[in-house]
1. Name the one structure among 1, 2 that percent of Cα pairs over 36 Å apart of 38 was derived from.
2. Looking at relative contact order in percent (Cα under 8 Å, 6 or more apart), point out which structure of 1, 2 has the largest value.
3. A value of 0.90 was derived for FRET efficiency 1/(1 + (r/R0)^6) of positions 172 and 476 (r between Cβ atoms, R0 = 25 Å, to 0.05); which structure in 1, 2 was it taken from?
4. When distance in nm of label points 7 Å out along Cα→Cβ at positions 108 and 300 is compared over structures 1, 2, which one is greatest?
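No lab work stands behind these numbers, since they all come straight from the coordinates. Quick caveat: nothing in here was measured; it's all calculated off a predicted structure. Cβ atoms are built from the backbone, for glycine too; each structure is taken alone.
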Structure 1
Amino acid sequence: MKFSPLQLARYQYNPKLPGILRNGISEICVTSGGPTTSVADQEKIAALFPNTYGKNEIIFQKGQNTAPAKKQVVGVILSGGQAPGGHNVVCGLYDALKATNPENELYGFKGGPSGLIEDSYIVFDDEYINLFRNTGGFDIIGSGRTKLETKEQFAIVAEVCKKHGITAIVIIGGDDSNTNAGVLAEYMAANNTGVQVIGCPKTIDGDLKNEDIECSFGFDTATKTYSEIIGNIQRDANSAKKYWHFVKVMGRSASHVALECALQTQPNICLVGEEVAAKKMSLAQIADYIADSVAARAERGWNFGVAIIPEGIVEFVPEFSVLIKEINELLAGEKTAQFNALPSWTEKYAFIEAGLTKESMAVFAILPQSIQQQLFLERDPHGNVQVSLIESEKLFSELVKNNLAARKAAGTYNGKFSALHHFLGYEGRCAFPSNFDADYCYSLGYNACMLIQYGCNGYLSKVSNLSKPAEEWVAGGMPITKMMNIERRNGEDKPVIRKALVELDGAPFKYFAEHRAEWALETCFVYPGAIQYFGPSEVCDLTTRTLALEKA
């Protein structure tokens with residue numbers, strides 16, 4: 001196996017821990033932060049989680065370790081999409097287990113939750129773990145999207161744990177994965193299995209966030225990676241001075257990534273889905289907003305610019321959401337086969353026109369044909385439109401092009417408009433973690449071991465005060481049920497962790513809103529450059545602009 005010089009150098013990096021976790025395992029005691037309640041639907045959540053609901057928040061402090069001494073055999077899984085730093089969660093968990101008792105063992109279950117069900121695993125040792133320290137990716141054991149949510153699955157997991165003598169499971173994942181962790185924890189407690197379940201907050205989308213989770217891991221590295229690329233694109237735009245670049249970034253359900261990239265790079269345009277929904281903006285209004293910037297800059301002779309588009313933006317547009325619902329209904333059941341059997345797009349278009357309301361057909365008609373056809377690509381497992389397949393960056397550049405053509409015909413615009421398109425997605429999911437994510441993830445894993453040692457079940461590993469130096473970070477745990485509410489999923493009421501959307505009254509969005517008019521007109525580009533791993537702390541340990549503004 002060959003290693004790059006950077007990879008070899010990163011192996012030598014010693015992640016920084018919160019001060020309390022540096023004191024040595026024997027000097028860490030636990031204090032109670034008081035009982036907790038769910039964010040909503042308290043009675044329903046309490047009834048669903050009688051064994052794990054209402055538990056106390058936990059904070060680790062310096063003092064005599066009073067946890068009972070016993071050998072721990074822990075299983076760990078990586079669940080869902082990759083996020084930079086996942087390897088360090090595993091490494092921190094492993095190191096803490098071995099520091100507590102060299103006889104402790106860590107099983108890595110392969111391919112995500114399915115590894116637990118299929119009993120596919122590796123037992124970690126120093127030699128194997130050391131190959132993955134401070135590196136990106138989830139290839140240490142792989143990941144998967146199997147959901148642990150049925151009693152039959154839980155029973156299999158309990159049997160696998162019993163077979164190996166496993167005392168705890170750590171699930172590293174996003175909101176869905178940690179919801180499943182909470183449900184699994186309740187099952188383990190209700191059935192007296194003796195198995196604890198601990199979650200760790202992961203997602204580059206940034207939507208697993210609340211008053212307790214200041215930042216999900218991977219968000220820092222991914223947004224810095226995207227911002228480097230956006231900065232490079234901006235520099236190219238400012239050099240060539242002839243293209244408008246439409247850049248789509250990750251973020252299906254929330255616009256945190258787009259907003260953070262905008263705060264780092266100061267593009268001319270950044271759409272924020274939550275604002276679009278709040279203002280009930282139409283596709284035409286959004287196109288007009290972008291075209292205003294294009295036209296104003298063209299008056300200064302600047303026929304170039306950059307626009308950032310969140311991946312899930314169309315779902316925030318009310319009229320587009322209605323259109324998607326009608327299309328889902330239009331192709332329900334056997335109608336999909338009937339539609340697919342039509343030989344030409346002309347006949348399919350007539351089928352669509354006959355099945356949509358007048359209002360939705362008006363929205364459909366203004367879409368470029370390529371986007372119209374994308375709405376009728378392969379359905380998801382529930383028979384719905386796969387919105388993530390819609391090339392929204394191309395949709396909006398085409399709508400802007402048509403808007404500008406109308407302005408030119410009316411004599412109100414005389415510039416040039418040429419668009420280029422980019423989608424920044426997978427490029428950020430497995431990057432070498434920034435020092436912040438390397439430190440944060442290692443701390444989350446180390447902290448998870450402490451929660452296991454103190455007998456916690458159904459808790460999320462929590463590290464807070466993240467805008468301060470790592471020495472001042474606060475370690476502890478929070479009951480997963482505290483983050484839950486009831487939502488309607490596939491016709492049923494389900495307990496789920498509430499997704500965090502961009503808060504329009506929050507400091508990060510307010511800062512953006514205060515400056516975007518200037519950015520739309522002027523060339524205020526910032527070029528962040530590559531992630532820095534070596535050098536002064538104010539460069540290498542820099543937190544996201546979002547976190548800095550929230551904690552200012």
Structure 2
Amino acid sequence: MKTRLFPIVIFLVSLAITSCQPKKEADQRSIPIDVLKDKIAGGWAGKMIGVSYGGPTEFVAHGFTLEDSIKWKPAHVNFSLTEDDIYVQLTFMMTMDQFGIDAPAKKFQELFAKSGYKLWHANVQARKNYYDSIFPPLSGNPEFNSHADDIDFQIEADYIGLICPGMPQTANQIANKIGHIMNYGDGVYGGVFVAALCSEAYFENDLLKIVEYALRSIPAESDYSKIVNDVILLYKQYPTDWRAAWKELEAKWASTDLCGAGSSYNIDAKLNGAYIVMGLLYGEEDPQKTMEITTRCGQDSDCNPSSAMAVLGVMKGLSGFPKEYREHVLAISDSLFINTNYTFNKAVENTIKYAKELTMKNGGEASENRLQIKIQIPDPGPPEVSFPKVIFDRRVTVFEKGAWEFKGNWLTRMKEKNDPRDRVSGITGNEAIFTFEGTGVSIAGNWDRDCGKADIYLDGELKRTIDCYFHYCNQSPGNTNLFLTTNLPEGKHAVRIVVKGEKRSESEGANIYLSEAVVYKTADKANEGFKFSFQK
């Protein structure tokens with residue numbers, strides 16, 4: 001027989017509205033424990049419902065809105081038990097369980113890196129950085145992580161807001177520590193913003209105000225802040241037409257993702273974060289409408305409705321969701337999320353525990369029946385920019401004559417007949433030289449179990465020794481960044497890759513695989529001066 005920690009009583013909705021008002025004391029506000037529990041349960045349930053809703057559409061639509069029918073029913077919430085949107089952030093909660101709420105960032109990176117599940121983009125680079133002895137905050141720095149602005153931390157940060165009810169500055173501090181494991185700049189701000197949305201939603205029932213309050217947690221100068229403000233502007237211009245707003249937003253921001261440079265694919269935190277906000281504002285507090293709009297915006301369309309629904313769940317509480325939603329969440333409330341020792345029930349109970357701990361740590365009070373939370377004003381700190389004014393120019397495969405020069409014996413690997421994949425060498429002293437005109441370049445190749453080390457020279461100067469060995473969780477990332485440099489002086493440059501013929505003891509070889517170079521240029525005024533159609 002499954003336990004049930006949350007009596008489904010509709011009066012909690014009105015109770016939440018009336019009892020979450022600020023205390024008479026100007027610097028505190030109060031929330032009853034039963035209302036807190038309902039809101040925390042709503043936040044976790046929202047994550048589960050949202051990710052199950054959008055799961056089948058992930059990256060189906062990029063560069064256009066999803067117009068196909070979305071075949072979802074509440075029983076599909078059980079799919080959330082296998083979603084990385086949930087189990088990665090539960091790994092961070094497990095780190096706090098083991099090492100305390102103030103555990104250093106390196107401990108969070110360690111448990112995350114040693115977890116048994118696959119990772120992608122900024123996360124997988126952060127894992128590799130751990131095994132290459134590159135620890136936070138450098139592990140998320142653009143110098144060591146070409147995915148610094150990607151969505152990774154944004155989809156993993158909801159729990160930080162959940163454990164910080166009405167404490168956006170505390171959420172900000174935790175998010176900055178953990179976010180720099182895998183991200184930087186706008187990539188970190190995505191997680192800070194989502195955490196702030198959840199934190200602010202405990203005491204505010206106006207979604208526009210929640211968004212505006214959450215913006216106080218990130219620098220106003222950041223592109224992330226600018227794109228969210230653009231969504232607010234577009235919402236006011238097109239209050240009943242989210243597709244019109246989407247088109248305007250797409251025209252301005254769709255090409256800003258370096259990870260998907262040269263394509264319509266966009267896993268950048270800020271564009272996907274803008275879709276979260278669109279779902280919240282145009283969803284009009286209706287869970288079904290919120291999920292549908294956020295999902296139809298496209299791109300990372302399982303993560304985005306998951307984050308939007310977490311915010312809506314905190315605001316409304318579990319009791320504010322439709323009965324069928326609640327019943328299907330509670331039906332699996334004792335089931336384990338894969339790769340964790342957490343269930344829904346345990347997540348709610350431990351979130352309450354950490355919320356009490358953080359309340360007291362930050363000058364508030366926690367009794368058996370109520371939290372008295374000291375009001376916080378967030379301080380976003382100085383702005384970070386991962387890739388200032390860097391834009392995509394072109395891709396150059398290793399088979400393009402004139403741009404690449406290979407010295408020594410480099411073999412060609414084939415995908416299939418007449419379709420070359422990459423070039424490879426493990427012989428000491430063999431060289432590959434890429435010459436280009438631009439202000440930045442990414443050299444791409446493979447990480448694998450038979451890879452070794454190479455020295456990277458830029459314009460004749462040794463910049464770094466890279467180690468391409470990777471054999472974790474049965475992953476062998478292909479065509480991934482091996483070396484990135486940006487903000488070079490305009491003009492001609494050369495990158496020289498020299499095979500060392502050296503490897504770590506566990507590697508099966510000393511190979512270096514090269515597939516392409518991605519060349520960047522500098523925009524004098526990236527996105528500056530852009531006007532929406534109604535402003536012209």
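1. Considering all the candidates, the number was obtained from 1.
2. 1
3. Structure of origin is 1.
4. Biggest value here belongs to 1.
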